[in-house]
1. Give the label, chosen from P, Q, of the structure having the highest value of distance in nm of label points 7 Å out along Cα→Cβ at positions 85 and 293.
2. Quick check: 0.97 is what I get for Cα Rg over 2.2 N^0.38 Å, calculated from one of P, Q. Which structure matches?
3. Name the one structure among P, Q that log10 I(q)/I(0) by the Debye sum over Cα atoms at q = 0.13, 0.15, 0.18 Å⁻¹, for residues 29-180 alone of -0.85, -0.97, -1.15 was derived from.
4. Matching task: 28 is the computed value of relative contact order in percent (Cα under 8 Å, 6 or more apart). Pick the structure from P, Q.
5. Here helix-only ellipticity at 222 nm (-39500 (n - 2.57) for each DSSP H run of 4 or more, over all residues; to 500) was calculated and came to -11000; which of the structures P, Q was it taken from?
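Values quoted throughout were computed directly from the atomic coordinates according to the rules given, and no laboratory measurement underlies them. What you see is a predicted model, and the numbers here were worked out from it, not measured in a lab. Cβ atoms are built from the backbone, for glycine too; each structure is taken alone.
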Structure P
């Protein structure tokens, strides 16, 4: 399995990032430890979280796990800043970045963050201010590299130009929603910038909130789950059914599960460093790993791509 370089950074990762949004939410600490153990044990290293996940719970559990296992040097820690943490608004001001990075470092029980990402655009803070604050963290050794999330092509292009002009650390990654169904946040102009400027996409909702696993096919499949009902409402339509049919066809030929195929499709797309996917059991981790190691044929990739158009 070949590792991929994220942007122009010195971060080389396997083609999968474990999502930490479930840590402390749908996975308690013992379950989280088991999932993290299985992921690292399979030879994967990159774990993505955010200060806002459980208002610090996710970072805290990740930090507790690294301390308990003594494995900080074997893990690549990705976290994010910018969501509302009680201020009442999204915040990428220099003051907040300087303050909140210390909280994340303390929760993670580490002296450095490998990839520090802006979580959401902050319309009230100039990008020059945000990038200047990030650059200071890089110079101080508290952050190794920086990335962005939920930026469109205009904002990402502006950020890269500012960093180049001012000699500041630049965004090496962009974390936007990207999967077989939801492509507009990455595919097209953002993807073109990634390819041209060597920025790596590490998309979230890689399995479309579970829809691409194939477990939601009718309204009845949602049961009483609010999440399931939302998935059915958004994805059970002609486009969604075409994608499921294509996944089923590729699954029949390859023996892989739909979720594994959906991850392999993302990994094969230009400009992608790795998909982000979460797990709440060791069995789910094993499936994610199989997806990261799966290579689809050109014909399979085309069938899947065409189905989602």
Structure Q
């Protein structure tokens, strides 16, 4: 049986989230905003087969497809066999990316010893209890409280405001300023891709159900962030940008945004560190409740004759 994939568009949000919102998977890869806003880079496609959501994408120029863990209810083993055949139609064994310990258990249940797993530390997700990011209780968060108090003392008239269509142009101007200050020859391409994804998401915030917030000082936005639901109890933060000339602004935007999120979200996924030392240090400093392991799972399979 061949799978009829179609390119992912904004119009597919309802059908895709009908699977992901009900899922227990908390990894940021299942945020529809991420799937859709990065489609330009990965040519992401989807299909629904036998009550499973199947997502295929192309992570590089090798011609080798990659897949996300099937999401749905029913015969999981049959879904994996379909993906295996689809991968081999391109001459490659099945590669599933972003496989969490939960997804690994499901794979091993149906295919014991059938996959090789490669941990991808740079892509582990940092998941926090929302209450921790709001309350910042205890000695381990003392520095965060200090940064926030310093900002509030210096800018007592600051405002936190939700991102509306009217604020998007100013958010993009701040992003341009951040881009010029942070771009290097080594990461120019990656940051350009991020800009394209970020701009798409902000320009289609309503269709994507984005939730965003900004810090405003003297009528000027000095930090903004936005994200969207991953599942029923986990919210994904996709972007966070700030002007570092305002000391403490990152600590403040994280705290304010967490405070203003709907209470249904127990967890906040602030995504990966991509192996960037400073980013890893910053994410660890918030003491994640879950450092979500993600693996590449490669099917141990001999090509059919």
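1. Comparing P, Q by distance in nm of label points 7 Å out along Cα→Cβ at positions 85 and 293, the maximum is at P.
2. Details: P: 0.97; Q: 1.05.
Answer for the origin of the read-out: P.
3. Comparing all candidates, it corresponds to Q.
4. Numbers: P: 19; Q: 28.
Value 28 for relative contact order in percent (Cα under 8 Å, 6 or more apart) corresponds to Q out of P, Q.
5. Values: P: -14000; Q: -11000.
The structure behind it is Q.
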